[in-house]
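Below, each structure is written out as structure tokens.
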Structure 1
Amino acid sequence: MKALRWIALAAIVALLGVVAWAAITPVTFASREELFEIPKGTWARRMSGDKVEILPQRIDLTLGIHDVLLLRNLDDVPQVFGPTVMMPGQSFRLPFEVASSYSFACTAHLSGQMTIVVAAQPISAWDRLRWRATALWNAIT
């Protein structure tokens, strides 16, 4: 019974250590770019009647972490994103500096629209903890 208490105490201390690390350590990644690709043949599939959605309707970015949207057109035809026309094989980098919700015209979507939601940088310990918990939840669901 005494050994079981020590194991439970050790587990609680380890959990608190992980939570403290998640709250204190700044969130960083090797790259601030979030890449999305328009696959080859997307336009042809659409013209044949396939209602394919190749990009998410909403893309979530976070300032200071992933705040540069990188779109790559691998398709055989030009694609329009906002005021930009991406020729086949071209990429388009769009950095964000203000937390907000942005709507863009996008020919890669059936609806013709895509929303980019840019969240504020998680600066406080609670914000970092919440950001990591949300990222973990989104990864497992």
Structure 2
Amino acid sequence: MHLPPLFRDRPRSVQVILGGVIPLALGGVAGIMVGISAGAYWAVGAVGAVGGVLAGLEHRDGWGGADRGVVGGGLYGIGLLAAHGIAGTDAKVSLGSFPPLLAVVTAIIGMLLGALGGRIARVLRERAGEEPPPPPELASH
């Protein structure tokens, strides 16, 4: 299996798009869908969940994937709440009694999904015998 390049090795512009713009935009789509259709909202959420695991594959292990996932999940939740607020529609699914807490919940879910992807990547790299070099901050020691 071919794994994607490590996130840290990608150009900064690509990191911003993959780690920030896409989760925020996908959350925005979910925020619009929550006022239109429960099924569409959950479908967008499923795409985000798969994306969270795939994003974890760009890291050396579960810890790196978790770090990325918490940011992506938090941005997803913020985008969802902002777009839903701007749309001004009635939610077809419950956003909880205190909707801002949803961003914390999506951050935690993102962390777990990213960690899963990072762990899968580590196992696949170990099986293939291709351990990536240590992060730059550890390589100089």
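Structure values in brief
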| quantity | calculated |
| --- | --- |
| Per FRET efficiency 1/(1 + (r/R0)^6) of positions 44 and 92 (r between Cβ atoms, R0 = 25 Å, to 0.05), the highest-valued of structures 1, 2 | 2 |
| Identity of the structure behind -10500 (criterion: helix-only ellipticity at 222 nm (-39500 (n - 2.57) for each DSSP H run of 4 or more, over all residues; to 500), calculated), options 1, 2 | 1 |
| For 32 (relative contact order in percent (Cα under 8 Å, 6 or more apart), calculated) the corresponding structure among 1, 2 | 2 |
| Winner on FRET efficiency 1/(1 + (r/R0)^6) of positions 20 and 84 (r between Cβ atoms, R0 = 41 Å, to 0.05) once structures 1, 2 are ranked, highest first | 2 |
| If Cα Rg over 2.2 N^0.38 Å is computed and equals 1.14, the structure in 1, 2 | 2 |
| If mean count of other Cβ atoms within 10 Å over residues 76-83 is computed and equals 15.4, the structure in 1, 2 | 1 |
| Answer label among 1, 2 for the case where distance in nm of label points 7 Å out along Cα→Cβ at positions 4 and 36, calculated from the coordinates, equals 2.5 | 2 |
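Values in this text are rule-based calculations from the coordinates and carry no lab data. Keep in mind it's a predicted model, so treat the numbers as computed, not measured. Cβ atoms are built from the backbone, for glycine too; each structure is taken alone.
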